[in-house]
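Structures for review follow.
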Structure P
């Protein structure tokens, strides 16, 4: 299905991945291979792939260590009939954190600050789900299968931006919370709140107030700290001049 002015499947899938903070994780039971489903908290890698922090004592973790194939169901959590909202079923393989552990921890704690209390426990580990595809359902006649390259963010050439991300997030949260609120209320039509930045990548900025997450898409791709700063200033200008 091709995108239309009011429906862009890839954009919607990317948004759901970035905004979701909980999901239903399906794994395969050790020995029997029977399906097993559990509720998990999640965050997103800079490319949009899901990050999990799970305990080795949990059944789903034991299942993953024996067979990394998983699926993850995410939905909009909107009011009304949940079957009328958009949702995705993402398939992939869960990989335990290696060299990227610090990045996964930082991104996860940005989305779930309360996890700081147990992130250092020896039985907890970070996993990243490497997607193999996703099935998007967004209403009648809007059912689309997407490949990873259609909904993940291309990070090639953005090494400078990724290196600057941690400092940029800290700076926005320390000095520009008023600007974050402007982004939320003026550009994303969200209510005023204690909005803070949880991450950024070449395609946009992730924001959160409590467990409510928003995605601010950039009009153009950015690949370094200078471009990011100029983009954030530009969007702040748009927010200040936008008429309600």
Structure Q
């Protein structure tokens, strides 16, 4: 897909799915701003690996509203434009109800919603306000299969992603008249460093067997769906949630 002349901001763009998304956009000719929280080394390695450019890294915490505002300003100032935003940053906190104390339960919900829902909401707000004034744009949110099937070991994660889907569709309706198109991509398990603890453990084979393909997704397959929603010609797919789970969970 051709993204020549486009300017892209990817949250959580230094590793895993985010890195694959940044890599794919850069390969398509875009200039990419990679957000990272604290791992400067990973961000710089990803930056150095991207084709074309010049690209940039942007340190910041998506769970902090002021940090979000500053990051969007930094990208706009650095590139002179902002055409596409991908809300990829997210966390998964294990908090099995019958095993955690009440304080830990509350903390898990607070941290998860702040990063997985309020962060993308604030990024979308700041980015969309700019896009409305500058001819439109695209916002793609990375959701999860867990939004539909539930996450019994991390209910805050499932709830945050379900809310992210709803927000995506609400914003798609609100922003379409302004030429800003919004969609979501909902992966199942993806072969990343963060998933390795499960995939390399005793439950790994069972997880892979959830899909008739006998494997989990590659980060590049998630990136492919993200790029479709961000591409020219996908405007009438605004509000869409694309499943990337290898038919491991089918919803009506």
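Any read-out appearing in this document is the output of simple, stated calculations on the displayed coordinates, not a laboratory observation. Just so you know, these numbers come straight off a predicted model, no measurement behind them. Cβ atoms are built from the backbone, for glycine too; each structure is taken alone.
Looking across P, Q, the calculation of distance in nm of label points 7 Å out along Cα→Cβ at positions 34 and 234 that yields 5.5 traces back to P. Among candidates P, Q, the computation of distance in nm of label points 7 Å out along Cα→Cβ at positions 146 and 170 that gave 2.1 used structure Q. Taking 30, 17, 11 as the value of semi-axes √(5λ) of the Cα gyration tensor in Å, for residues 106-225 alone derived from one of the structures shown (P, Q), identify that structure. Label of the originating structure: Q. Comparing Rg/Rh (Cα atoms, Kirkwood Rh), for residues 58-137 alone across structures P, Q, the highest figure comes from Q. Could you tell me which structure in P, Q was used to calculate helix-only ellipticity at 222 nm (-39500 (n - 2.57) for each DSSP H run of 4 or more, over all residues; to 500) as -9000? Only structure P yields this read-out.
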